[in-house]
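So, here come the structures, one by one.
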Structure I
Amino acid sequence: MNAIIALSLFGITNLFLGFLNNRKILLPATLIFILISLGLNFADWNHEYYWFNNMLKTDNISVNFVSIILLSTLLVVAISRSFGDDDEHSHPAEYYAIMLFSAVGAIMMVTFENLIMLFVGLEILSVSMYVLTGSDKRNLRSNEAALKYFLMGSFATGILLFGVALVYGSTGSFSIHGIGAGVSLAKAQMGGAYGPLLYAGIILMMVGLLFKISAAPFHFWTPDVYDGAPSIFTAFMSTVVKTAGVAATYRLLSISFPATYGLWGNPLVYIVGATLLIGNITAVYQQSFKRMLAYSSISHAGYLLITVLAKRPETNSSILFYSLAYSIATITAFAVLIVVAESKSKDGKPDESFDAINGLAKNNPLLAFVLTVSMLSLAGIPLTAGFFGKFFIFSDAFSNPSVLFKGLLVIAVLMSSVGIYYYFKPIIAAYMKSGNTEKIEISPLYKFTLIVTTALTILLGVAPDLIKNIF
């Protein structure tokens, strides 16, 4: 939990570094800050602690989730470029500081032991993302995305809080373990039934959390917000925010409400099915690479929720492995999109269509290769991390004897096949279509980050047990 304190102090330090005339110090300083926080997080390994009057808890599961969040933040910061190019309108110190603060909120969401801390972490993360989404103040799409995200996110937070109030009224506790005990007691006293307040509270809390991870039918904000936000922050949003949201949902349902599985499990099956169908089928028709990744993010929320539903002993490691594989591949894809879009701007704006990737392999073989590996991983092709991520999730789902669950698994497999179609679009554009993409110069740090993420994707696809056993 020292990582929370360190990141908060480092974020404030970044703001003071912004007063310096030399902006070049901000990127390496932020990377060092995140690495230190990552080391402090690993110091909690094999140590189970309760912090801040039992409001937060660290154990090996939370350490793993926090590691994925910090690694994703590190990679996103490493590919952040052009932050300080515009002296008049860009404020890199503020951007980096807000990213560190948002990571604090994400960590609180995966370590909360009390619903109050879940709300605080969620708000820290959400408010930070509202600001970053609208950070390109001269871009109307960015302004629109920020306003839409803020308004819809505020409603979702209100719904979540209403659910928290109803659950507290039903169980008399904000502690997730206390709630679990209260639910079990209510079940015993009422002959297996629950009061309507508890039913309503659980449903409202699920709505608030499912909004944050872009699950259907609460996904409508995702394409426009992802498309309007600067690409670097979209990469952060689609990885860190999703990992934190899924981890928080799993922690809440598995600890507080396992006894009410029949209440939230059956509706969630239909929600997951709709999420997979909408995310994958809509992604097929996208002409923008960035919007395709937005709908892809929706579909991956569905895959992650499958293993939340499975209730297997392996669920912890399956969610962690999939989150890691998805985050690495998504950040790689956005890294390539950022440099290509900037090199082919239209009307002063980055070109984020598939056409911008045409002929990429001719003069930029490294970019084309890492893009190919990331797309193959997201599609779940063998010898990539994404393949074993889906394999572990489908294995968990197959072990569930429910006929409804078997139907969901069939939908998931079919939608994975659909995903192959649209994930191959950028690969075909890079290698099989002609274009005028010139040689794109990238910094050594940028190139090193791409090589590391690609190597990790292949390594996890060849030897998944290296990470799976740790989880």
Structure II
Amino acid sequence: MKITNADGTIRALSNRHVQMIAIGGTIGTGLFLGSGSTISKTGPSVMWVYLVLGFFFFLMMRAIGEMFYSDPTQHTFVAFISRYLGPSVGYFTGWTYWIGLIFVCMAELTATATYVKFWLPNVPAWLIEISFLLILAGVNLTAARLFGEAEFWFAMIKIVAIIALIITGIFMMVGHHPTPLGQASIGNLFHNYQVFPNGIANFISAFPMVFFAFQGIEFVSITIGEAKNPHRVIKKAVNETLLRILLFYIGALIVIMGIIPWTSLSPDSSPFVQVFKLAGYPAAAAIINFVVLTSAASSLNSCLFSAGRHFYQLATEMPVTSRMHQIFGQISKSGVPAAAIVLSAILVLVTPIMSLSAATTAVFTVVTGISSDMYLIVYTLAMLAHRKYRLSNDYLADGFKMPAYRITSPLTIAFFVLIFASLFFIQADIVGAIGAIIWTLLFGGITFAHQARLRAVTRS
């Protein structure tokens, strides 16, 4: 039975769609490609980093989930920021988050071209990028259910690859499989174990790296507005998804370091490729390239879905008489915000043009870093909105409540602030952190001034 929301969107996403969207949106190139660099900095203690960050992301998702449980008709968590922190903060957050999503889409689109060129080196990058963007934009424009199916299978490929790695690793470690680096053994994790093997600075720098690997887990909340049985889905998605993600991450890391002593692991190539090659699979590089290609396509698909819903949300918050509301605040016959998705996809089309200039690529790298750092500010605002929700008439005493709220809420906010502060101690992240502050001050100031003028016009 088809369930249609009041705004015309269709609740077509089942629990399996939502679960896989959440898992697929978080497990990506950060694990398949970037984990080698993180392990090289901290060794086996990197697992503590994943556990600590996983705990705080769980708390953040419980806070967002609690607000969605009270009102599952909303399409984005930014709607709650507007409701509880005011339209000015919501306007600032909505535009900031949407722009950040566009840059994430652009980065993932660039990645897809890189991975395809592994097999087709003579095909122009711009042609690959346009082809992928057209296909995935078409998927998003057709129906939410088709998007959900695509994400389900994209995520399944990644999960199969991780399970294959874990099973291979268990057999190698149980049998003490000999390798050119010694032998596979769980004891490799504890040999000369230190919490700070390369100094406390490297350990601290691992936190932002792992934070950005988890970034995107909030995408699951954006599917709630189009999910069947939203109250049941919210609980399962928040409570079960992060646990599964941690199991996959921790399981993969244990296997990687059990087979390859962490001091011998190359930070410059995929640890998955290194493990499968040691296991005697020469085609490992091609297999993992296919997996990360689907991972990038999955992230691009989710980004387009999220960007379309966020721009639609921005449009609906504009005056009904405005052109933006009339064009982008509408739902198509297929139950999706088609105009908002199309605009987002058109902006992502800038990517093929950027690939023609090295200077543009350098600027893009800086801007992407800034937009990533902005997510810390957005997450913090979501937590502050949740605190206001708890004091509002919307609060459900018997709802899906954040555990130990009085302690965990301020603790999570403080943790996000500490992560942002740590960026200033990492050379590569300083520019992005400063850029995020400048953006907040400049765009935030412009936003508040604009909203003040609107209120003055309304009163007059």
Structure from which 78, 53, 50 was derived, Cα extents along the principal axes in Å, options I, II: II
Source structure (of I, II) for relative contact order in percent (Cα under 8 Å, 6 or more apart), computed value 33: II
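Values in this text are rule-based calculations from the coordinates and carry no lab data. Here the structure is a predicted model, which means the values were calculated and not measured.
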